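As structure tokens, here come the structures.
Nothing in this text is a laboratory measurement; each read-out follows from the coordinates by a stated rule. Predicted model, so just to flag it, every value in this text is computed and none were measured. Cβ atoms are built from the backbone, for glycine too; each structure is taken alone.
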Structure P
Amino acid sequence: MTKHDFINRMAEMHSITKKESELIVDRFNSTLTDCLAIGEEVSFSNMYKFGVKQMKARIGADPRNQMPIQIKGRKVPYCRFGKGLKEVVEKL
């Protein structure tokens, strides 16, 4: 499902306009991005949790010649799914 499809489905399910639905989705994404950018964790109980993980620097291999290379540490976003969402999906 694309963002466009999701917006249409949300508008249909909740009897709101597509423009209102798109505004809600865009504001959610913007707020989530802003929270993650400052290092906050966003959690919806039993559904999902978004956060940022610090990956350590490590030694890797260059895929072209297998020579060792230094890979810098970096921050990566993650999403963990909660028990409630997993149970709903399992019942499908």
Structure Q
Amino acid sequence: MYPKFKNKPACEGTETSMWFTDTSSYLQEELLFKICQSCPAKNECIQYALEYKVLGYWAGTSEVIRKNLRKKLNIQGKSVIPEWELKRA
């Protein structure tokens, strides 16, 4: 489930594997951060990434950063997997 943003994300067309990792560190985090800083969809992206517990690097933030932001802002964070799908499993 990926969002459709009003503005075209700066990451569109980049190598997807850069944005996702199975560790908490990103090999090219400086580059990812730079891409996100100039992104016209950054506000939409961070709103989505905080509302949903998405994996990967979104709007210049890692999963750890977003977890801390959710806690600070008292945001629960929804699963990106629809509830009906969770019940079916």
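Taking helix-only ellipticity at 222 nm (-39500 (n - 2.57) for each DSSP H run of 4 or more, over all residues; to 500) from the coordinates of each of P, Q, which one would give -14000? Each step should come with its number before you reach the end.
Working: P: -14000; Q: -11500.
Answer for the origin of the read-out: P.
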The highest value of FRET efficiency 1/(1 + (r/R0)^6) of positions 8 and 64 (r between Cβ atoms, R0 = 35 Å, to 0.05) among the shown structures P, Q is in Q
Value -0.66 of log10 I(q)/I(0) by the Debye sum over Cα atoms at q = 0.16 Å⁻¹ was derived from the coordinates of, among P, Q, structure Q
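A value of 28 was derived for relative contact order in percent (Cα under 8 Å, 6 or more apart); which structure in P, Q was it taken from?
Considering all the candidates, the number was obtained from Q.
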Working back from 1.9 (distance in nm of label points 7 Å out along Cα→Cβ at positions 32 and 72, computed), options P, Q, answer is structure Q
